[in-house]
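Colleague: Take a look at these structures.
Derivation of every value follows stated rules applied to the coordinates shown; laboratory data play no part. A quick note: this is a predicted structure, and the numbers were derived from the prediction, not measured. Cβ atoms are built from the backbone, for glycine too; each structure is taken alone.
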Structure P
Amino acid sequence: MVDPVHGLSFPPGFRLRDIALDGVTLHVRTGGQGPAVLLLHGYGETGDMWAPMAAELAHTHSLIIPDLRGMGLSSRPEAGYDKKTQGQDMAHLLDTLGVGTVKLVTHDIGNMVGYAFAAQNRDRVTRFAILDAPLPGVGPWDEIIRSSALWHFSFRGPDAERLVAGRERIYLDRFWNEFSADPRRFAEASREHYAALYAQPGAMHAGFNQFAAFEQDARDNKAFVAQGPLTMPVLAVGGQMSFAGMMAVVMRACASDVREAVIADAGHWLMEEQPEATIAAVSAFLQAP
């Protein structure tokens with residue numbers, strides 16, 4: 001299957017559909033066979049980022065790949081961008097699909113949604129691979145957000161939206177360039193594809209709302225941590241030139257069984273910069289006994 005607006009091919013038999021939930025409609029890709037895996041994307045991308053990993057995992061797993069609330073081809077409600085609510089989106093999606101337990105693979109904002117889903121549904125997640133982004137309020141969060149590179153966490157509001165209107169590609173290039181070990185590895189075709197999706201009416205507003213929710217996310221996550229650590233096996237994956245081993249530090253603050261992987265010669269965009277190494281690490285973890 002080829003997404004009609006993107007050059008990346010998903011394996012044969014994958015299905016695209018829009019699934020209506022409570023207050024949001026999620027654009028979802030499903031396919032493969034075997035135990036279920038839920039893959040969650042981050043900011044600056046959509047579920048399309050997982051196409052190369054889907055080609056590997058579909059042989060052994062059933063894959064569920066949504067666009068998060070407000071992103072990609074999912075609907076853009078005004079509210080619900082706190083990650084606790086989006087974690088509930090994932091539970092409702094699985095219920096609608098008739099899926100009980102899943103393995104979880106996440107990146108960037110998807111990490112935050114994935115953690116909130118796992119913390120609220122601890123018996124539904126059997127393994128959790130989390131890729132290169134911190135969790136609000138967890139572990140060294142207060143130290144991490146002091147970085148000047150993360151100014152975009154506070155860049156939002158009507159005037160920010162006016163600044164980027166018609167310039168979405170410029171704004172997003174900043175992420176793809178500055179958070180890569182080598183910006184040339186984030187392909188031009190992918191940049192054009194994602195920029196067009198984020199230029200849709202209301203898309204940047206919804207995207208900024210993901211960041212606006214971080215203070216509430218931090219409060220919610222501290223409450224989740226107080227309930228006890230996640231106990232399923234966790235693989236904390238960082239890019240060598242990005243969060244690297246800090247991912248394991250973050251996850252050891254909220255999970256009891258954490259393994260560490262650092263992807264060499266990569267920044268934040270692991271699936272674009274080092275897809276083979278990233279897929280190999282995640283695939284081995286998901287298939288481990």
Structure Q
Amino acid sequence: MHIADFVSGSFAGACGVAVGYPLDTVKVRIQTQKQFTGIWQCTVATFSKEGVHGFFRGMSFPITTISLTSSVVFGTYRNCLQCLSQARGAGCGPNTKQEVFLSGLVAGVAQISVMSPGDIVKTRLQCQTQFKRGASNIPKPKYQGPVHCLLSIVKEEGFMGLYRGALPLMLRDGPSYAIFFLTFTTVCEWLTDSSKKRPDWSGVMLAGGIAGMAGWTVGTPMDVIKARLQVDGARETKQYKGFFHCIRETARTEGAGVFFKSLGINCLRAFPVNMVVLVIYEVLTGFLRGGPNAVEPPRFGLD
């Protein structure tokens with residue numbers, strides 16, 4: 001088993017959260033609250049009412065949980081590739097694109113069990129807008145922090161409340177990670193000179209950014225449904241009866257275009273985040289496997 005992939009994936013994921021969290025907050029608010037009409041309007045409104053801190057609301061818990069989540073994703077992906085390679089037998093060459101796609105799909109689904117509780121806490125804290133600098137007459141927010149939010153959900157909705165939105169989360173991350181890893185390996189191959197076995201670091205960064213955008217293009221519609229189910233009923237009466245009802249009501253009241261309303265900001269966030277995640281992941285993996293001399297660009301993430 002490739003233990004190094006679990007360790008480096010954990011650290012890389014935490015770094016990715018820190019880089020992309022402000023845009024993630026804007027994305028979630030656009031998806032779930034009609035008072036925000038676009039990226040710029042949401043950014044200005046958040047800053048004017050809450051200051052810079054408003055963009056990082058609820059980040060401490062995701063930093064912790066995403067480390068475990070990313071560890072599961074990268075560890076599962078690499079070990080799944082290894083199992084598929086062994087199933088084909090020795091001497092059959094590198095993993096095929098189909099194996100990369102399948103391994104990414106399995107990795108995306110596998111992380112749901114550890115990701116969902118942290119994700120619903122993050123989403124609910126991001127959607128709390130009852131803050132205004134210098135104001136004393138603003139209603140007190142329901143959740144006082146990540147731990148209070150977590151305990152409140154369990155108390156009010158039961159343990160399974162932590163997994164509200166898990167189905168669209170699975171339908172988002174399974175296909176998204178499959179496309180992500182497939183795009184990353186394919187772009188790395190395109191950017192590698194015929195005289196080399198590996199791309200240079202600029203190629204890794206570009207491939208990571210493009211792969212992130214490709215993954216979010218596939219996952220954005222389910223991301224919208226996931227966010228709406230997670231915040232539904234947090235303060236007011238529940239609006240949605242379930243997964244399919246949420247899809248029907250969202251499409252009926254706001255049109256099909258709402259499912260891609262946050263695609264632009266998802267892609268804007270995905271490019272730098274995935275550049276950072278993949279470079280840190282590959283550097284740490286090389287270091288943990290063979291020391292400083294082994295730190296070099298990946299061989300398409302397949303070796």
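Colleague: Using mean count of other Cβ atoms within 10 Å over residues 182-189 as the calculated read-out, with 13.6 as its value, let me know the right label among P, Q.
Modeller: The read-out was computed on structure P.
Colleague: So helix-only ellipticity at 222 nm (-39500 (n - 2.57) for each DSSP H run of 4 or more, over all residues; to 500), computed for just one structure, reads -11500; which one of P, Q is that?
Modeller: Structure P accounts for this read-out.
Colleague: For which of P, Q does log10 I(q)/I(0) by the Debye sum over Cα atoms at q = 0.10, 0.12 Å⁻¹, calculated from the coordinates, equal -0.46, -0.69?
Modeller: P
Colleague: To test your reading of the models, identify which of P, Q gives 3.9 for distance in nm of label points 7 Å out along Cα→Cβ at positions 30 and 174 when calculated.
Modeller: P
Colleague: Just checking, which of P, Q has the largest value of mean count of other Cβ atoms within 10 Å over residues 94-101?
Modeller: Once mean count of other Cβ atoms within 10 Å over residues 94-101 is worked out for each structure, Q has the highest.
Colleague: Thinking only about FRET efficiency 1/(1 + (r/R0)^6) of positions 38 and 166 (r between Cβ atoms, R0 = 30 Å, to 0.05), which of P, Q has the largest value? Can you show the working numbers first?
Modeller: Values: P: 0.30; Q: 0.55.
The maximum falls on structure Q.
Colleague: P, Q: which one has relative contact order in percent (Cα under 8 Å, 6 or more apart), as calculated, at 24?
Modeller: The read-out was computed on structure Q.
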